[in-house]
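Values in this text are rule-based calculations from the coordinates and carry no lab data. What you see is a predicted model; the values in this text were computed from it and never measured. Cβ atoms are built from the backbone, for glycine too; each structure is taken alone.
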Structure I
Amino acid sequence: MTEPANFFVPGPTWVRPEILQELARPMIGHRSPEFRDLFHAINMHLKTLFATRQSTFVVTSSGTGVMQAALENCVARRVLVTTCGAFSERWYAIAESLGLEVDRLDAGWGRAVDPDDLADHLARHSRAHYDAVTITHNETSTGVTNDVAALAAVVREEAPDALVLVDAVSSLGGIPMAFDDWRLDVCLASAQKAIALPPGITVVAMSDAAIERAKKHPYRGTYFDLVTYKQKADDDGVPSTPSIPHFYALAAQLDHIINVEGLEARYERHRRMREITHARTGRYAKLAADPAHASATVSALTPSMAPDAIRKAMKQRGYTLGGGYGEWKDTTFRIGHMGDIPIADLEAMLDALDEVTRA
């Protein structure tokens, strides 16, 4: 019998025992036919998950590494970063560290980026000639989901030459994604959140336009040269030795997500977990984010008692919750309701949380 989920941190998330077993499979060569077959299966599933017919591949790296890669490959001079919390601000920090010219459109903590504000900014800065605009699909620090479809449409209208770079780290696999329909250019997601794998790899979708833009950059580095990743992936290969155990686990997990649970059922489960969490915590905590843009994968809550005291008491009952982050570190705690967590296990955790807050 599978042990119940008791780990409700918003990444890394609880991993099913069957997936952990995949990590212990015997090694194969990353240039072998067996690996090519494995990677081919992964790539076909990634195209379904991202909803794209364009390039997909896997990088043995954290999401932060691929955020840097996206900027290094796609931005020659200037980028607009949209921010609404700590992790969207990471785009800004990385761009600055690369010596790029960076502008910021800040929605403020707990609020989603407004498409009208983005349209106004781009109209007022029409001479900025942005190489790219960054969007964070789901801000993990605040529990806010941005309307990527609407924001990307604004970029296409107001700055058609700018590429759209999307961080889907805590959304892909838990919140719908439509890479082609939304006309995105780079979308990346770490595997340790809604995809529900151990940390260590990042999955990527990249448009033909982004590939062509990257080809014009003479200095893309070696490890994070996304053109090479695309070229190798076209032949079911990788540029260098990857984390082969993660590839085994990813293949099994993507098959589970798409063919066993099903994407629509998975998205509905995540929506239900959000609604259950909000309803069950309303007595003793206020949702810190704008409810109209509340995430289906993580909730940041401002409780009536000390957040650390709640987390400590829950730890004594065998449950791990997430702490507040950044500006909200001392005033909130977070519940990660993403990945493969069964609704019954979420309910059991919320029962314990109800007891803790009545003590």
Structure II
Amino acid sequence: MPARILVARPDHLGDVLLTLPAAAALRAALPGTSLALLVSTSIADTTRRCPDVDETLTVPFPALGTVFPTQDWDEIAHTHAQAMRDRFDIAVLARPDDPWSGSLVDLAEIPIRIGYAVPGMERFLTHSIQLREKHHAAVQTLRLMEKAARCLGIGVAGQHALNAAVLSRAPVPFVPAEDEEALVHGILAEVPSAGRRPVVFQPGSGWPLKNWAPQRWGRLGIEIRRRYGLTPLVPGGPGEDLLVHAIVGASEASCYGLPGRLSVGALAALYRRASLVIGIDSGPLHLAAMVGTPVVGLYGPLPVEQWRPWSSSEKHRLIRVSLPCSPCDCIFDPPCGIPLNPPCMDGITVDAVLAAASELL
């Protein structure tokens, strides 16, 4: 019987993207089922471009990692819970520590509420599973969806199909708008030396600890231009203009900067045309992998096993430095005491990145 599924993930871009394969597979397991995603406002444009998502809901969630007065949230939650009541049969809380969504779906009286058995969450849930922190983020979400499948009465064959669909690591459907496709077409015409299948650098993330030095990106751009005759394109998100300009400068104009010019949809359109995306551990790197583009990922403080790109192994290469302290699993205040260019990132050489890129180009 068709179900109305709500998946809550008020989180960063990469976290939401790694939730999509299992959420979409659960939707496909029950014909006629609808899937709604509850996300932060900043992520809504991304999920609205996914044809596997029938509806995107947003709530003014507190910023991640901030202290937010419970009384203020209670007012917000009551208002939005009223609008959600009687609309969903099941809610899956895909973020482990998410009392905001927990209180919301509880107040909305959604009959089945599934999440992780972590402190502070079980009071909101009707069903829970143990969090296995060393599992890949997409596999953790798959385990939640398997629990949801059993609650919805999906049989063994359907559960096997759900599992197989996620573990195939197939590209996730993502449809940029026509104007975003046109923008990318115009950029490639503007930079003929980028080639029809450009190389794209993705140097920024929301966490400076993950970043690779602009001088290294510049040297990488020089070498790619020299070896392959291609001008690497360097997009930049909000607040990354200086980073992009520093890379272009360090590359002696071997790279072409696109600071602030691309929405997430346009970025996906660019990635789909690219021959390779080279980037640090970030949401955009996951986006590139999930639209089917080969990627080289530079990993430092976070565990590769949990956050590697969700694509087939022949389509990605990962670079990390073996150090006793790495991965420390810290995105701020690392044990090494070096918040910018920590040893785990500083130890990644241009030659190592070039060698990995040459295997995919």
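When FRET efficiency 1/(1 + (r/R0)^6) of positions 55 and 287 (r between Cβ atoms, R0 = 41 Å, to 0.05) is worked out for each of I, II, structure II gives the greatest result.
A value of 24 was derived for relative contact order in percent (Cα under 8 Å, 6 or more apart); which structure in I, II was it taken from? Answer by label: I.
Looking at distance in nm of label points 7 Å out along Cα→Cβ at positions 111 and 327 over structures I, II, structure II comes out largest.
With mean count of other Cβ atoms within 10 Å over residues 135-142 computed over the structures I, II, the top value is the one for I, the highest of the group.
With distance in nm of label points 7 Å out along Cα→Cβ at positions 255 and 279 computed over the structures I, II, the top value is the one for I, the highest of the group.
Quick one: mean count of other Cβ atoms within 10 Å over residues 303-310 came out at 15.4 when computed from one of I, II, so which one is it? Source structure: I.
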